[in-house]
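Nothing in this text is a laboratory measurement; each read-out follows from the coordinates by a stated rule. Nothing here was measured: the structure is a model prediction, and the numbers come from that model. Cβ atoms are built from the backbone, for glycine too; each structure is taken alone.
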Structure I
Amino acid sequence: MNDGEVKKTVFRSAYSGGRPVRLKEETRLFCEESLCGRYGDEAMKTPFVVLDGIGNFGELDPFGKYDTAIRMICETAPLRVTEHELVSGAATLGGAVYAQVPAQYKGQYVFPSINHLTVDFFTPVLKGVDSIEALVKKEMGGPDIGGRKLRFLESCLSSLESMRIYHKRYISELEKKRPDILPYAKNVPFRPASNFREAVQSLWFTFSFLRLTGNWPGIGRIDRLLGKFLEDDLERGLITLGEARELLASFFIKGCEWIRGVEAERGSGDAQHYQNIVLGGTDSDGNDITNDVTYLILDIVEELPIGDFPITVRFNDKSPEKLYRRVAEVIRHGGGTVAVYNEKTILKAMTRFGYAPEEAADFANDGCWEVQVPGCTRFSYWPFDSLQIFLKDTLGLESEETPEFLSFEQLKEAFFEDLKKHVDAIANDILRGSIVNLSDDPSKEEFRQLFPTTVIDLFENDCVKNKKGYLEGGTRYSVIPPHIGGSADTANSLYAVKKLCFDDGIVSLNKLIGILKNNWEGEEYLRQYARNKYVYYGNDNPEVDSIMAEILDRFSGFCEAYGTKHVMWIPSGVSTFGRQLEWKDSRPASPFGSKRGEILAGNASPTPGTDLEGATAVIKSYCAADLTKQVTGAALDVKLFPHTVSGNDGIDSVSALIKGFLELGGYFMQLDVADVQTLLEARKDPAAYKSLSVRVSGWNARFVSLDDNWQRMIIEREAGGQVQC
């Protein structure tokens, strides 16, 4: 480099052609310092506010404690205004990273926070937060206001006042440090945004307030929210596309503020904060809403390796061809930042189950990929492992007795009986844990009273009107689906038993059960035969795919027996979210050749090492099931190799994969391009690969922030089997 020459920021890519450069160099440097952990490390220096100095704190009621904590956070949390940011506000208390309201009393966090939701950002941006305050005051003047209802509304007003305090502090800071941002920040989010810059600032500030107080909201349909503002400003000559791209890039970079340095604790990834974004799709009138904001965001994540806002694109029959190509161009850089929704399947699933069509049309997700109606839904889920049910309950691998099955059909039905018992137990635990007066008449049911959540309640459409919190029936929809895990492994196990014991007569079921109890010890030839002779799920084999489809179909039926019959809805979904790691040591050996301790299938994807026929075959196996019955979702992870996505042919191939996925009735697909050798190098030298992002399981993470087990899982998934690492 010559004297005086400015060093250019370079971001890694799985694509040999490298990432494009569209943004200013100072924006790219701002991104680099954020990705390297400058602001996350800074936040950890002040993880929480301390409430010990408030003399009567221990005597306050829950609302009083909550309001006091939120007020102190907004009054005393450090402010951050950086040189290159274009939007203002920051979640500077590191304790929020642990899904806690970042306030402690006598050394303990006082309240957990809320995640797995997407709130209503449309109201603050389009109508202003003042409109929410007006609604609270109107409800306070209604009849029969007293007791808990009054305390709830008083807490809403207190949270709004805290938000104003937080805002005023930032306005004062901007007057001193960034007067150029001040005109776009002084009125929003309390008044409606009047232009694109104000709309982006309003969205960011509301989001940062929610994060500052410990919550992890998804953002949802950002292009639908901001698209008209940009269209109008472009028409009036108030902004250029380049300026709008820089502004949105600042939004994305600011969202990396919880990333920590290489020496930070490792686990399931440092970007797992559920701040997902949904692009494209139709509105309630069936019009496709893809617009300039859609493409600007794709520009940004193509150029900058930011995985902290995992993006899912809603595709439909009206999606423009340009959108397919732009998504494919972003995917080839790796990191799994952009995933795919099949709008047709999802809308059918939601309305079939009971969601209002006009509300289903605006679906986003819970921060990973499970669909919900933003601003209207309390959401969590209950995961379980179907493989352990089959191995332990049906085959009795941890029992001294060996069950007798005269046919494969008898074995399969026994498994479905065991599965039903498990789903029934989960459903009953969900209902009894949520509802105090469980009844056959939902109108007579009431939710249990839990801890206050009024910061969130302000941005959920019905909480103020219902005078109830997010966790207490305030939202229009309350949803806790059981999520089946290990379904591909269970399908493979059933198929292996069918072939080995009933069709081909290689070994009796009794003997196979004994072998599995002994973890295949002394039976390596038979294990390799079972592993390699048969064509398992993920290879477009109708025989095994039909077993997988039946598992999912029967499971959804067991959930639908509860469905919408109570105030807490119980749909079905398919996921593991990486739990195959925690399940591996408690799973006995399987009939298809795995041993105890192996990392098996994720989500609705094939078991690693068993999908041998490529991405198209994986998609066809997955789509053999009726995925409209999996109401909250069924995630498919598809790995692509860098050499297959290069050039125009690579772009065409990815576009064709997406179109085939849609045509076959898929639900949600995560495509990731990764080079195993790069992952192995990053494992050895994490400091050199700080910004290397990978798709984990509904979220993205910098690879070096994953612990050894998570890294091993990602490497083996991409390599298609076990790897020495």
Structure II
Amino acid sequence: MRDGAVTRVKGDPAHPANFGDVCAKAVHLPPALRAPGRLLHPMARARRGAPLERVPWELALRTVAERFREILAAHGPDAIAFYASGQLLTEEYYVAGKLAKGFVGTNNLDTNSRLCMASAAAGYARSLGADGPPAAWEDIERADCFLLVGTNTADCHPVAFKRIRRRKREAPEDVSVIVVDPRWTETADLADLHLPLRPGSDIALLNGMLHVLRREGLLDAGFVAARTSGWDALRAVLERYPPERAAVLTGLSAESIVAAALRFGRARAALSLWSMGVNQSHVGTDKNAAIINLHLATGQIGRPGAGPFSLTGQPNAMGGRETGGLAHLLPGYRLVADAAARAAVERHWGLPAGAIAATPGRPALEIFEGLAAGEVRAIWILCTNPAASLPDLDLVEKALRQADLVVVQDAYDPTETTRFADVLLPAAQWPEKAGVMTSSERRLTYLPKLVEPPGEARPDAEILTRFAHEMGWKAAFPYESPAEIFDEFATLTAGTVCDCSGVSHARLAAEGPLQWPVPAADHPGTARLYADGRFPTPDGRARFVPVEHDEPVEPPDAAFPLTLTTGRVRDHWHTMTRTARAPALVARTPEPVLEVNLHDARRAGIQDGDFVEITSRRGKAIAQCRVSAAIREGTCFLPFHWGRRAGFYKSANNLTLAARDPLSRQPELKACAVRLRRAAGGPA
């Protein structure tokens, strides 16, 4: 740091998750912290359509409070919604949830974690009895088989990938890597076996592998008998997935499916890692179940080097789930629909019995559908950019235009979303505030405040607390420090599966990061879950879930012959509100590039380097193309980071559809039908 500003970012060599290693996005973060475009002052419109003008904090919060009271009186609490982000600190998540669910009276609080981790969370809960990855990063050094499904780990989780690569290099003959992805990526370069399956056919592959494991006698019969339930029902389903049928469904060879199964089944310790390629599907929860079924059937869970380990898409998506930051949750992974859970939270918050609504709120897409239909009248958006990240952007923009009130709390302006704001609230970002985040391995890390936020920007928790005071709830929100907020949250988790009651800011600062559960101040934390073979289900057993292959909602046809899949690239993150302000990252990846198979390009009359018009049933995008054999025929790939503000036709979410998983409510962002043609005019 120099002159109160961050000038360089280095990793902490003592941190057990990365040992000092950081990705390129973190290295190049300093320019973004003070770049033009930081939102420095509260802004508000005198009326819809008028320009945003600078206003004092007091007026901004009073304006929102007055509008909230009007809407509550006229339409009730469910006419208000909050949409937050996995980038918030745990304390900020907690205050937002308490404000919305406890005092405004609406369970319509959801986050952009619904777009990345909802299927994993639902999958863990359905199969194991509770959310929470059971494995730890240290298991990478102990595994001898890695199954990477729907994750380009090298680009999207580069620190974890370096550990996997190091493990492979240290024991190349003993460690095997299986990569399941329609694309050949840097991750696939490490693979002993790359399975470029048809998009959406993961369940057929995983069921086919489990069919082979059963046939070859590679199951852990003792674990299945003593620690699980539901095997007989799953076994009946597996009979329909011999490798020959799985090959037809996936487009792979039967031999490769058998080879993958044998590598997994003969491993001493198998670790599965997956991300958006699994979760972003209308059967994402079922895909998670298929992965977990593999681990339960082979006993590859609860021990060093083994387990089903979902890779979190945002820095504090885990912390958000712990605090109840999804529409169906309360703090401590409690369910809104559970009367005893509601009563416990009401007592902790000093609310009368019945104050928390018994019905889960609207998940992310349903919030915006409610705005478009007039059933939701106001939305408060915190630290996220839904007008770029959600599917079916025409619907999202219509929803924001029709809302009676749009409040946006962010560190940057303009974004695709801030242009719809009636009130803009300037938020601090890392490293301008203190608090806690939880990583993929359930590890809580304390982040100290290093510099002052610019202008009048304030930490999100402080903004929400001041608003609660404006609404007349000062006694329930007496916080003067983030440590006080964390203590209140941690106490509320006591006795739950994510027990953090033995954690405090002071302890994390003194001792370093801890993995929950941490039920006492002298508890060392828990490296991996279910080591005793007991699961948080009524009978203490994990559940096999029989799941079947299902085609994508929108398969290709004569009019739209290709399947588009979307994803991330190494140099950008989410909707580029930060990385677009880092010159080095923009220089390396300035534009979205469409990846298309050589044979598909020939049929469409497209050559490498051409600008291509990509059309779906919802809209159009234009991007330069890269023609290669590195992506499966019939499939094309477009990164989603660019929103319409960068150029209307640069947005991949012009194309994506809003179909979603019935359990997790996560949208199917990984498969939609498109057609290609050479764009006559060049760049969009």
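Tabulated data for the structure shown
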| quantity | calculated |
| --- | --- |
| With relative contact order in percent (Cα under 8 Å, 6 or more apart) derived as 19, matching label from I, II | II |
| Source structure (of I, II) for Rg and Dmax of the Cα atoms in Å, for residues 460-619 alone, computed value 25.7, 68 | II |
| Top of I, II by volume of the Cα convex hull per residue in Å³, for residues 540-587 alone, largest first | II |
| Highest-scoring label, criterion being mean count of other Cβ atoms within 10 Å over residues 236-243, among I, II | II |
| When mean count of other Cβ atoms within 10 Å over residues 52-59 is computed for each of I, II, the largest belongs to | II |
| Source structure (of I, II) for mean count of other Cβ atoms within 10 Å over residues 292-299, computed value 21.9 | I |
| Entry that produces -9000 once helix-only ellipticity at 222 nm (-39500 (n - 2.57) for each DSSP H run of 4 or more, over all residues; to 500) is calculated, selected from I, II | II |
| Computed 1.00 for FRET efficiency 1/(1 + (r/R0)^6) of positions 316 and 428 (r between Cβ atoms, R0 = 41 Å, to 0.05) - originating structure among I, II | II |
| Rg/Rh (Cα atoms, Kirkwood Rh), for residues 92-147 alone - highest-scoring structure of I, II | II |
